[in-house]
1. If Rg/Rh (Cα atoms, Kirkwood Rh) computes to 0.98, which of P, Q did it come from?
2. Of structures P, Q, which gives 16.4 when mean count of other Cβ atoms within 10 Å over residues 86-93 is computed from the coordinates?
3. Quick check: -11500 is what I get for helix-only ellipticity at 222 nm (-39500 (n - 2.57) for each DSSP H run of 4 or more, over all residues; to 500), calculated from one of P, Q. Which structure matches?
4. Comparing P, Q, where is mean count of other Cβ atoms within 10 Å over residues 246-253 highest?
5. Assign the value 131, calculated as volume of the Cα convex hull per residue in Å³, for residues 166-269 alone, to the correct structure from P, Q.
6. For the read-out distance in nm of label points 7 Å out along Cα→Cβ at positions 14 and 254, a value of 3.4 was computed from one structure; give its label from P, Q.
7. Name the one structure among P, Q that volume of the Cα convex hull per residue in Å³, for residues 150-189 alone of 77 was derived from.
8. Ranked on mean count of other Cβ atoms within 10 Å over residues 6-13, which label among P, Q comes first with the largest value?
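Nothing in this text is a laboratory measurement; each read-out follows from the coordinates by a stated rule. Keep in mind it's a predicted model, so treat the numbers as computed, not measured. Cβ atoms are built from the backbone, for glycine too; each structure is taken alone.
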Structure P
Amino acid sequence: MTKYLVTGAAGFLGYHLADTLSREATSEVLCVDNFVRGECDQLYDELCRRHNVTRLDVDLCDRTAVFSLPDDCEIIFHLAALNGTQNFYERPLDVLRCSTLPTFWLLERFGSSSALRRFLYAGTSESYASTVTRFGWEIPTGEDVPLSIDDISNPRWSYAASKMHGEVLTAQAARHYGKDFTIIRYHNAYGPRMGDRHVVPDFLMRAKRGELALYGYEDTRSFLYVSDSVAATIALAKADNAAGQVVNVGSDEEISILRLAELMLDICGMKGDIALHPSPKGSVRRRVPSITKLRSLTGFSPKVSLREGLKRTIDYYL
């Protein structure tokens with residue numbers, strides 16, 4: 001048996017990761033969340049009732065609560081954070097708190113643990129935004145790009161700055177305690193149960209109300225369906241050569257936000273003129289990762305096409 005600890009397990013990636021891990025006969029999964037953003041819905045309840053899953057309702061911002069977690073966790077997937085673009089602008093202080101304190105306490109709690117084999121930290125493609133915009137860094141973007149912060153007064157940076165902080169903290173704590181780590185920079189994972197504060201569900205829910213409004217239509221992104229994101233994450237956790245590495249997880253297929261919306265309407269069989277709005281200040285115009293490193297470390301390649309992934313997501317939301 002391998003004992004996994006998944007933080008943010010009631011969130012989007014955390015739920016799907018814990019769900020996949022729990023389907024392995026040799027896995028024991030500890031699901032940690034305090035529902036600051038994750039949902040305690042029927043799906044999460046069903047997951048936590050499986051024989052090899054333990055639900056732990058823990059506020060990871062509380063050091064005492066973190067130190068109450070079991071000692072014998074072997075692989076930690078630290079995905080807990082307050083994500084969602086609207087949250088960056090509306091709740092920046094909460095975003096900073098929920099994306100920094102838990103990382104401190106978890107690394108302090110498990111750094112000296114003899115059971116811990118790997119600490120995997122969820123970084124973000126948002127960390128690339130300033131360098132790409134300010135310095136015209138090449139696209140697709142590799143993991144060796146310098147990270148920078150464009151404007152500390154823009155609340156959007158609450159998330160990226162706290163995630164950069166977490167990367168440095170993870171690397172240096174691992175060095176201090178002599179532990180293996182992997183930092184995963186996720187690029188626009190999407191799929192069922194991702195909430196409503198991301199471009200795909202946001203557009204879908206507006207369309208459901210008869211409002212075809214799109215923000216950041218000129219921007220380009222790449223999207224990776226959640227099952228592929230989870231498969232890449234687990235592959236990195238099991239790859240010895242991924243220890244000590246920073247790795248992009250995403251797709252290298254670039255698409256404009258406008259084309260993405262048109263594709264969603266086509267799949268839905270809907271028609272209408274889309275009201276086009278600019279992206280919020282601080283949003284990067286292009287974001288596409290290089291996944292050469294991911295492929296070389298794990299042999300990973302996406303299995304779900306964008307059209308198929310959008311269809312599954314649309315089925316869930318509509």
Structure Q
Amino acid sequence: MKAWQTLATGTPIALCDIPAPTPAKGEALVRMFAAGLNFADLLMNQGRYQLRHPLPLTGGLELAGELVSLGPETQGPPPGSRVAALVSAGAFAEYVRVPVPALVPLPDGMDYPVAAGLQIAWGTSHLALAGKARLQPGETLFVTGAAGGVGLTAVAIGRLLGARVIASVRGAEKAAIARAAGADLVIDSETPDLKSVLRELGGIDVTYDTVGGPGFDAAMRATRPGGRMLAIGFAGGDVPQVPLNQLLVRNITVIGFWYGGYADFAPQELQDSLTQLLNWWQEGRIQPLISEKLPFERLPEGLETIRSRRATGKLVLLAPETAGL
């Protein structure tokens with residue numbers, strides 16, 4: 001089968017022909033029809049992701065496809081079932097081994113690209129905002145990187161939870177996308193004296209930060225007493241240094257959030273969150289934005305789009321046979 005692999009840390013991924021995997025006990029073999037792209041895929045290639053895998057490594061963390069077979073002495077959905085799944089690696093291949101508990105049946109009418117692209121981006125924002133930060137109706141939410149795949153979902157879920165949403169983006173095109181997702185106010189990420197601008201807008205209750213860097217400090221200093229700051233990622237490259245005295249005197253909470261960790265320490269919360277999102281999709285309350293469906297051979301191009309922060313919405317990789325999806 002064909003698979004995109006990292007052969008040496010930090011080198012460009014390579015399209016390889018490797019044997020198709022065989023599911024072990026407790027696993028299923030899934031034919032991948034669509035796989036979501038994430039910033040974490042870049043970190044895995046560079047050896048900087050939270051989980052370290054031996055090389056060669058087939059990347060990819062979320063997929064949707066058709067269940068082919070189950071491992072020995074394993075019960076699960078029947079072959080032919082339409083499923084989605086989160087995996088620790090391996091989604092950028094024609095066939096993927098998936099732990100059976102990670103399989104999620106797809107609702108009728110949900111296509112594979114939407115199912116593949118919904119899980120991490122929407123799951124991250126839902127668990128972080130509704131679960132960890134406990135965002136309340138009427139509060140003000142500030143979202144950095146708000147036109148990216150994850151940032152857009154934070155804007156939409158913040159609005160769905162009844163918050164006033166301030167989005168930070170770069171450029172007029174991304175500003176329009178953030179407004180369409182539900183942002184009440186949009187500011188340019190390169191605005192001088194961001195702290196003062198945010199204070200003039202009334203201050204912040206919850207920050208959802210995917211970028212890191214100096215914007216984190218500016219948002220913290222514009223946060224109201226009792227506010228919460230979610231550290232989701234550091235796409236800007238700089239990890240903020242948090243002054244603890246500011247947290248102490250203003251009763252601010254900084255919350256680290258890694259969606260992938262829930263599969264180990266709180267798998268039921270992850271499944272409950274995904275079930276809620278699928279229900280919202282069926283009710284028409286969320287509309288995942290798939291900005292581009294990439295043919296299988298164009299994965300490097302898609303990862304470069306994410307690396308350069310040019311992505312607006314979710315990028316999804318298609319298996320070679322699914323170019324018409």
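1. Label of the source structure: Q.
2. P
3. P
4. P
5. Computed on structure Q.
6. P
7. Structure of origin is P.
8. Structure P gives the largest value of mean count of other Cβ atoms within 10 Å over residues 6-13 among P, Q.
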